[in-house]
1. The value 52 for percent of Cα pairs over 15 Å apart was derived from one model only; which of 1, 2 is it?
2. Matching task: -27500 is the computed value of helix-only ellipticity at 222 nm (-39500 (n - 2.57) for each DSSP H run of 4 or more, over all residues; to 500). Pick the structure from 1, 2.
3. Identify the structure, out of 1, 2, from whose coordinates relative contact order in percent (Cα under 8 Å, 6 or more apart) was calculated to give 23.
4. In terms of distance in nm of label points 7 Å out along Cα→Cβ at positions 8 and 32, which of structures 1, 2 is highest?
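Each reported figure results from applying straightforward, stated rules to the coordinates on display, with no laboratory input. Keep in mind it's a predicted model, so treat the numbers as computed, not measured. Cβ atoms are built from the backbone, for glycine too; each structure is taken alone.
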Structure 1
Amino acid sequence: MARRRNRILVPEARNALDQLKAKVANVQNPENAKFEAAEEAGVPLKEGYNGHLTPRQAGKVGGRLGGDMVKELIRMAQESLNKK
């Protein structure tokens, strides 16, 4: 099975990515973003260990956040290109 390595290639970008995550989830604290996304998707995500979640449920949370972050990055890039 393929192993994922979810690490940021530019560690200095962590703060900006956290701010983007909070922005797309419409929350103040980026740590609460996954709980907000889980609530919207109807996934019973709790603080701490969530081994009871199915892969589909976990994907609904991470996929929603990641997809929204990518959409926002594309929108920002298009906006930047239009300004030039």
Structure 2
Amino acid sequence: MGIIVAIIVGAIAGWLAGQIVKGHGHGILVNIVVGIVGALIASFLFPAIGLAGESSNIIMQIIWATIGAVILLVILRLINRAT
């Protein structure tokens, strides 16, 4: 059941991040991957700066994953511009 929730949270977070960082609409599969990687980024980054990164509330999980996914998309955009 946990993997299904991770996929759903990843899909929502990836879609939201794509809406926030325009120009990154690559489909549902990429949205899921971006959202899951964003959640991983958030789970390491936020505790390191003193914010609680984990929550049992699904809305908070989506928010944290979206923030992580936005960070990922901004970094990818900067890398693409540099090349």
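1. Only structure 2 yields this read-out.
2. Label of the originating structure: 2.
3. 1
4. Largest value of distance in nm of label points 7 Å out along Cα→Cβ at positions 8 and 32: 1.
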